[in-house]
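**Student:** The following blocks contain the structures, represented as structure tokens.
Rule-based calculations on the coordinates, nothing more; no lab input. Everything quoted here is computed from the prediction, not taken from an experiment. Cβ atoms are built from the backbone, for glycine too; each structure is taken alone.
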Structure I
């Protein structure tokens, strides 16, 4: 894995939670924080995701299994982190999913509900319990992973686009609620991310036009730093210039 952090940021003494932190994008973000001296807690759902993070980075994060679609598990996750580290300074929420390729006339209720759960309810749950803690300390950085489709749908992705659009509104509302407490809440809006899974799903695509996970990690580290202290409530386009 290429080191894009280049010691530009120092997150020494910062406790960072990366949900979905062992996945394709999450592992890049986790390792970027580790290389910047942060203490990182990375959540996962599937046991097999652990090995990916171990392969890609030599530095060690604390791994906690947690299903963010379950409110009780989210409560336990936050409690466990606070019990071990006493605080949470930065939250990067990577958890989400995608269903597309169907017109709304063929979309099933369970598929609609799944998109709302994976992309919006999880963001609500983790924001709710982490924000409660951050408000007590009057400090925090929260970054959600949105999507360009949250701004404009290209069709055949109504549930996904609606859920990501809802995420932008959640970020805006939470930012207004917390801005007087020195808490920054933002989201980034990538297009297709260059991961092995996406390459396998779209083998004939132009991969060089896709967004690199390490480039998204750079943006996230910036938003997590005090250099971005004036930015809150933003939905930041990160879909490149191609």
Structure II
């Protein structure tokens, strides 16, 4: 091997190592700062703009969100959210068994996992993305805490075509701020998740009409749970 080539490989490795160290430090800093500051934009929001779907977004603090909206998304998406450490292993096992037997895929992502995906990653089903999602879920559970995760979920989730977050959704569908949402309105917004492009609120799709009834029943069942109350009040 020529001497020049022998010296080139170590130099390349040193550069790669420095880049990896920088990225590691930067992402840790980004996770910590997002505990108090909202993300400037996400990859999903960028994709929405690029594909011509627009971007309606208006960040709002958790105290300015109706308790019904907080209760609705927990009831609809992740009823064990107050109790788990980011992963619902029973639901994951159940979904895996279903997906092995059926062509229709069932997900088992918790609210924490959805936040990790929506804030730090891209949409997709690759094992690599799932591994990164697992890592970021672990980190935000330990650094942010449940209230911040719920607040972030309510702010970055797509709740309509190009409509991101509960405040933008509330204004778009009901011409009111998120803090004024009624129980039934909150249930309708929660019912469009996780595919708001298909499960539409305006006009009301069959899925949203039927699922919102189920969400209302679950809200009534969970509303007196002490751990849930700590998150929604």
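**Student:** Who wins on relative contact order in percent (Cα under 8 Å, 6 or more apart) among I, II, i.e. which is largest? Numbers along the way, then the final one.
**Tutor:** On the way: I: 19; II: 26.
Structure II gives the largest value of relative contact order in percent (Cα under 8 Å, 6 or more apart) among I, II.
**Student:** Work out Cα Rg over 2.2 N^0.38 Å, for residues 28-163 alone for each of structures I, II, then name the structure with the largest result. Intermediate values should be presented prior to the final figure.
**Tutor:** Values: I: 1.16; II: 1.06.
The maximum falls on structure I.
**Student:** Now for a separate question. Given a value of 1.0 for distance in nm of label points 7 Å out along Cα→Cβ at positions 36 and 188, calculated from one of I, II, which structure does it belong to?
**Tutor:** Details: I: 1.0; II: 3.9.
Structure of origin is I.
**Student:** If we compute distance in nm of label points 7 Å out along Cα→Cβ at positions 44 and 68 for structures I, II, which one ends up with the highest value?
**Tutor:** Values: I: 1.6; II: 2.4.
Greatest value across I, II: structure II.
**Student:** Taking Kirkwood radius over Cα pairs in Å as the quantity of interest, name the structure among I, II where it is greatest.
**Tutor:** On the way: I: 18.0; II: 19.1.
Comparing I, II by Kirkwood radius over Cα pairs in Å, the maximum is at II.
**Student:** Of structures I, II, which gives -0.52, -0.80, -0.96, -1.11 when log10 I(q)/I(0) by the Debye sum over Cα atoms at q = 0.14, 0.23, 0.27, 0.31 Å⁻¹, for residues 172-219 alone is computed from the coordinates? Write out the running numbers ahead of the final one.
**Tutor:** Details: I: -0.52, -0.80, -0.96, -1.11; II: -0.30, -0.79, -1.02, -1.20.
It was calculated from structure I.
**Student:** Consider the structures I, II: one of them gives -12500 for helix-only ellipticity at 222 nm (-39500 (n - 2.57) for each DSSP H run of 4 or more, over all residues; to 500) as calculated from the coordinates. Say which.
**Tutor:** Numbers: I: -12500; II: -19500.
Here the read-out was taken from I.
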